[in-house]
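Each reported figure results from applying straightforward, stated rules to the coordinates on display, with no laboratory input. Small disclaimer: the values here were computed from a predicted structure and weren't measured. Cβ atoms are built from the backbone, for glycine too; each structure is taken alone.
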Structure P
Amino acid sequence: MEDKELTEHVSELRRRLIRVLIFLIIIIPVIFLFSPSLIKYLWLELVGEQMFVFGIMEWILLNLTFSLILSLVFIYPYASLEFYLFAKPGLYRNERKFLKFVLFWSYILFILGLFLAFKFLIPALYSLSYGEEYFSVGRTLSNALRIAFIFALSLQIPLAIFLLNLFGVLEYKTMKNFRIPIYLIMVFLMFNSPTDLSGLSQITALILFVLMFELGLALLGLSKKYIQRRAVKNNVDSNRRSR
């Protein structure tokens, strides 16, 4: 019986993943048609200089990469809906509300991160760089996309910290005590990434990660103190009533 239920769950998950994949396959060519105009607009916003393309393959690969990334951004709400509908039957009412809350604000934070990165962070970093980065539209915009995604994902860190603690994956004290090793690992990963700009993007990403991690820990610590105070207050109130 359990094997049958497991098979049904796997089949349902496969059907939902296939629907998401079909939607992705449909939307990529649509965005690809508009990607040259969008890339030129993005180039003018970020660089404002003459665009250089070294070979037809560079331009095609850039358009394909840009189309895929933009398609993933657009498809995220639908993929989240499919995931929610798959998990919904096994969740309690409060768990459903919490999952909808997490999925919604995760997407909002991601979109906000992309907007802030392309509007402020990347132009600021590119204003400090010159020469080599602007020789190739493929290299310049690919680098910009990586920076934007790092920035957008960093805004998810406080939410991820809450979820790791809520589901018992990592306790608050564990994350707090091991944050230095975590930062050292991030330093290694950041400075061995392909992102360039003479280390400016790596330093910015590292600072942002540390700030978001510390913010997440601070908010989680405050929430725990608030819960403890409420529990103590409720106990005191209940004791007074019993008297």
Structure Q
Amino acid sequence: MKILVCKDYEELSLKSAEIIVNQINQKKDSVLGLATGGTPVGMYKELVKSYREGKVDFGKVITFNLDEYYGVDHENINSYHYYMNTNFFDHVNVERKNINIPNGMSKDIEKECREYDEKIQNMGGIDLQVLGVGLNGHIGFNEPAKELMSGTHITDLTKETINANARFFEDISQVPTRAITVGMATILRSKKIVVLINGKNKSKIFEKITGKKITTQIPATLLQLHPDVTIVVDEQAAT
């Protein structure tokens, strides 16, 4: 596990974007696993900047997002479809046919999950997976539990996650309580993984992720099992 400590959030965003740009420049048709939330916003801004400066071409890139809220319309400003379009896809040349985000409005969720996994597999798996980490150690929406799901599935969100996500909504009662998420096996089969961690409130979870114990009660600790993980962390979270 490689740890890259950055001075602040701006440097973290720049360094994580550089890793993705390098990946694409080495393999034009890279399959990227993408994350949402507050932490990756700066990274997406840097990627858009790199595209506009001609440093990277997303024309052949294929993307798979980690998750989406269940029962939330794609046009809803709090959906991850909306987030990705607003922060990234509307500003770069990723082909719409190459964009994949779980459909939380599907009438057949089990089929949606099964076909999502099949499509990732048919594309040869994820070349580079970007992850954020929740305060409770969840990655994607794989929440702490005695057992974790291997494939894409629908899951109940913990109170801690709901409370953390409430800042994006007008009222906590509006925060969805369920989501579709890619499972742990799919994440761990990614060829490379980049984890973004920032802020003093993430210092405890950073310590646990980089510690000696592995537990499903802190899903992000399972990343220690992967041979190619880079944690990009700012000084506040690293101390």
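Compare mean count of other Cβ atoms within 10 Å over residues 102-109 across structures P, Q and report the one with the greatest value.
Across P, Q, mean count of other Cβ atoms within 10 Å over residues 102-109 peaks for Q.
When relative contact order in percent (Cα under 8 Å, 6 or more apart) is calculated for each of the structures P, Q, which structure yields the highest value? Before the final figure, lay out the partial values.
Details: P: 20; Q: 26.
Top value of relative contact order in percent (Cα under 8 Å, 6 or more apart) goes to structure Q.
Could you figure out which one of P, Q the value 40, 27, 15 for semi-axes √(5λ) of the Cα gyration tensor in Å was computed from?
Only structure P yields this read-out.
The value 15.5, 55 for Rg and Dmax of the Cα atoms in Å, for residues 94-157 alone was derived from one model only; which of P, Q is it? Walk me through the numbers on the way to the answer.
On the way: P: 15.5, 55; Q: 13.2, 39.
Source structure for this number: P.
Looking at structures P, Q, which one was distance in nm of label points 7 Å out along Cα→Cβ at positions 30 and 190 calculated from, given that it came out as 1.1?
Q
With helix-only ellipticity at 222 nm (-39500 (n - 2.57) for each DSSP H run of 4 or more, over all residues; to 500) derived from the coordinates and found to be -28500, which of P, Q does the value describe?
Details: P: -28500; Q: -9000.
Label of the source structure: P.
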